[in-house]
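Q: The following blocks contain the structures, represented as structure tokens.
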Structure 1
Amino acid sequence: MDFVSQQHWDKSYQDFNYHIAKDDITNWIDKYEHLFSEKGSLFEFGCYPGRYLSYLGKKGWIVNGLDLTPGIEGRFVNWLHKEGIKSGIIKKMNAVEYASFSNDKYDMVCSFGFIEHFTNFTHMIELHDRLLKPGGWLLITTPNFKGSIQKLLHQNLNKENLKIHYLPSMQPSLWKGKLKEIGYTVYYSGYFGGFEFWYDKEDRNSFQKFALKLIRKITPLLKKLPDSSSYSPYCGIIAQKLT
């Protein structure tokens, strides 16, 4: 089951200004980039609007990705090429359906905020595996709304966004177990980003607005905290397919 309608994504990215990300996720990629320094072809599930696809493309990966959001085959591809990023398949197409029947294989398969929108998230991980060459690299991240502190904040300050995420999926230990079963070496599995609380637009009362203002003010201090499953904003895994 997919928790999110396509109309939600269409509306969210209707006026999106393309840019290359520089945030906790790109810092995490940089930290472990030495593991996958040899560049090749890359595929991202649900790649639009391409903040991380383009980041990896700038590092020398030939980027491929599918998404159902309008604009992917025109304006987005043109922007990638203007940025000097080499691309293969960039299409408006259902990535889940493609992975279910395609014989294409890539040197890296990744998703950044994808599997947590599905109740059958372990099947989504299997679909990532179907597209990956032996010896290739798998990168998956999701938000961490399941951690005790993050969950409390989202329940009270970001309820509408919380509804479109499947919290049981946000457990990298489960991803690790699944990948080890099917023949992967896992190099990283855990939580990262120190502390941060990100949220979407929704109607909020005066108390909620004050709470968000306070959180924004103290976040630079909280950002220095060590990573934790309770409050860090992201889950992630990096693994290599052996066979």
Structure 2
Amino acid sequence: MTIIIASGGTASALAAKAVTSKIPIVFTAAADPVELGLVASLGGPGGNVTGSTAFTSSLDPKRLELLRELMPGTRVFGVLTNPAKPNAEHDWRDLEKTAQALGQEIFKIEANSELEFDTAFERAVAKRVGALLIAADPLFNGHRRRLVRLAAQHSIPTIYQDRAFATAGGLISYGASITAAYRQAGIYAGRILQGTSPADLPVMQPTQFEFVINLKTAKTLDLAVPLTLQAQADEVIE
């Protein structure tokens, strides 16, 4: 029996679904799979597609709140987004609503390829953003070390989508456990091989979130991380 594991985020899941309506597909998606048309509903996917979603993009407002808690006096936060990502405009509107509620000014900076990263950070510097939120996106995740280096090069405090960024030297990260998502994909693949239809396997939602602070990076930035924020962290890298 053949199973497709679409583990590259939303884009790979959509690509797999476009290719076949018969071969079982197990995805690990970042966005809302119902809104994107991957499944009929979370509880009853229907068809040949199921998996798990981290709702990574929907956590960007929470990341904005954490960044605000870290740097409450900062006038402008930059937000690096990929305009080519499905649902990019929807995600931006959600961020705008959160920013308005916080009384925080945000500035959109776009990059849809690695070639645009340098220019994006130059725009952030030119705008004099006090901190940066790198929106959740497979493109950015695939170039995490480059983005962490650019943030360090320009001395911009930055929050990222998962702990891999923080362990690579990023300042702070917040997101669902990627390890748990891949483990769930393996469990579902096993159940499908044993005869369960993907249509009968509900899309799993994250239950484990990780907030990581890298105090080494904070020290390099000459940034004091409030003890109240450190107390919220699941991991503090010292």
Structure 3
Amino acid sequence: MHPNPQRLTLFISDLHLSDERPELNTLFFQFLENIAIKAESLFILGDLFDYWVGDDQLDHDPIARQVADALKVLAQGGVNIFFMPGNRDFLIGQRFADETGLVILTDPNLVNLYGQQTLLMHGDTLCTDDVMYQKFRAQTRTGDWMNATLDRPYEARQQLAQSIRNQSDSAKSQKPEEIMDVAEATVQQAFRQHRYPLLIHGHTHRPATHQHVVDGHRCERWVLADWHRRGEYLEVSEHGVKRVGIRI
């Protein structure tokens, strides 16, 4: 364990790691080894992987195994790791948690960061204008659907994941851009329900800092970046929040 971690908490999401983008996999490993190891905690708010079809992916997918092993090293180094499932990797389960040393969080999740109440979400549940996606999400999060899917052979689950990705890409191309972003009324309700915290989420791939006034309260919403042409993380400390980019 590192004896003197900095009083920092880091946030990432939407890396979509896979064997198709080896340069980003390398960047992620470098991030863990050189940056995250200095922090108290690392929160991964969903879509760490481009797809996840069950924890036996650790036995079939070399990238999955390499990521799990790298996270285990980080955890053994004394960093607390928390993972919130996203829309691509919500089938991550307890075996993955056990083999990496991370804790799986429910979505949404309210935490206290250096005295600041902070609401953590993946972000897809805020996109309520996308009615078709919300119906699909509700269906695939049921225990029956997940159990039936995990009972299928690994290769069949891979094919299903690819089919869902293809359908999603096709559907996105036909939707107005604003439908795939968060709905203001839903964001306001999240602030209201959790007593006007700081909000951090990913999913939309639209990194920005937004100011909201809800019931007279000034609220801040930080949207995490996806890792596409570069990496990026949020650094939270007792001094506030800042966005940090890391290049390939």
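Only the coordinates and a few stated rules stand behind these numbers; no lab work does. All values reported here derive from a predicted model rather than from experimental measurement. Cβ atoms are built from the backbone, for glycine too; each structure is taken alone.
Q: One of 1, 2, 3 was used to calculate distance in nm of label points 7 Å out along Cα→Cβ at positions 18 and 186, giving 3.1; which?
A: Computed on structure 2.
Q: Let me ask something additional. Match the computed value 1.5 of distance in nm of label points 7 Å out along Cα→Cβ at positions 146 and 170 to one of the structures 1, 2, 3, and report its label.
A: 2
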